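What follows is a set of structures to go through.
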Structure 1
Amino acid sequence: MNVSRAIVSVKRIIEIHDMQPDITYKTETVDNIKGNVTFDHVYFKYSDNEEYILKDIKFAAKAGETIGIIGLTGSGKATLANLIPRLYDATKGKVLIDNKDVKEYSEKSLRSQVSIVLQKAILFAGKVNTNIRYGNQSASDIEVEEAAETAQAKEFIDKFPEKYEKLISQKGSNLSGGQRQRVSIARGLVGEPKILILDDSTSALDAKSEALVKEALANEHKDTTTFIIAQKISSIKTADK
């Protein structure tokens, strides 16, 4: 056993344990977010010695609207969306939900009512229904199936002999890229979020499937404020703004 290396490792663990989080939360829970989102002259950079990634961003999204955010890789579009659930905090300016600074919400309020679906679907070894339920552990079988139907995942899931009991390999390696994304979208929907962020999360879908997902979202989640982050104009053509 390398004692010196072990001591260094223990010291590092202690340092990490003693670190104070960059983001702190209020304790009061708000269960009735409507989904109005406002960016009030928002600036953001990752560190003091870097250039601003976002500069003087200002817009307002009403509850139930679909907002399209388009740009090249590295343009800051995903960073902008990540400020809503406070994965990062704005360097200057304010991000508000229902005219209330996001810093005034508890972590539970934000995490339970703001859902992010990433381009790279993160699936775990386990059943299809278990993977979808990561978005809402208390979801019923019917709620799981409804989320899958909206995400256009029900069609291929029903073809499995085991249906929702089908075992998914680690990282979803036994599913296609489009299937993984649809399961991930279903997971994002099963918690009935008031704000939904789709971060290039339909990039592996063909045009028809992508259109069906957007149509189903518009019909089944009319009150959900949706942010669509994309690189293609065609992906945001149904957006309100």
Structure 2
Amino acid sequence: MLTLGAMLILMGVIYAATQHTVHLNINGIAFRIRTHQRTAEGVLREARIDLYPEDSLHAPEPEALLQGEPIEITIARHVAVVHDGSVTQARTLATRVDDALADADIVQLDHDEYLMQGEPCDLDTPLFQPAITRGLSMRRLVEELRSPVRLTVRRSVPITVQDGAVTLSTHTTARTVGEALHDRGIVIYVGDEVFPAYDTVITPGLSIFIDRAKPITLDIGGTVRAMRTRHK
């Protein structure tokens, strides 16, 4: 007669022997699971992987699953978009900034600027990917993939710069007059006058006027100095 300990060992051996291997891919990363579950839903439930409606799931039929066809999962990315004085959050299967913004119903306008995770980016920039280390568990991988991607939309506004006789119509995402001039590469010299002041907040249609000082050359005892003056 088997002892209780021997029976438990035998049951464990039988349990392990009757398991089968299931293949599962999460966002392109492959896993193998030993399980008694015979359906994709059962495998995910046993692995405690919960999916959102925006996630993508290819669940093979039970027979195909047992024959090695993998369960394919694409975890939708969570994007948090700061724009127009508000924050919009969405889940998306997009892989690029422009498609993610479209899925979040964010209007994309010419001359706007974009940031991802606080760094400048283009509309065709791939969405930020979390660092995936070897040996990461399935649940931990899903958690990493669900971590928010921060996108910022800086809206541009039209302004006009009157630099002496030259008129420049442009767009800017700058906050102040000084920043707008700097971004456009417009150099202001000592003696030049700018109106409105450098710290004036940019508003749509703002006109900026630059009254240039005149460049002069002084020869003082053989030493030539270039200066600018507002005197006629």
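What follows draws every value from the coordinates through simple rules; no lab data is involved. In this text, all values refer to a predicted model and were calculated from it rather than measured experimentally. Cβ atoms are built from the backbone, for glycine too; each structure is taken alone.
Here FRET efficiency 1/(1 + (r/R0)^6) of positions 86 and 158 (r between Cβ atoms, R0 = 41 Å, to 0.05) is compared for structures 1, 2. The highest value is that of 2. Source structure of the calculated read-out (relative contact order in percent (Cα under 8 Å, 6 or more apart), 13) within 1, 2: 2. In this comparison of 1, 2, the computed figure 1.01 for Rg/Rh (Cα atoms, Kirkwood Rh) is attributed to 1. Work out which structure the value -9000 belongs to, where helix-only ellipticity at 222 nm (-39500 (n - 2.57) for each DSSP H run of 4 or more, over all residues; to 500) was derived from one of 1, 2. Answer for the origin of the read-out: 1. Name the one structure among 1, 2 that Rg and Dmax of the Cα atoms in Å, for residues 142-205 alone of 17.0, 60 was derived from. It traces back to 2.
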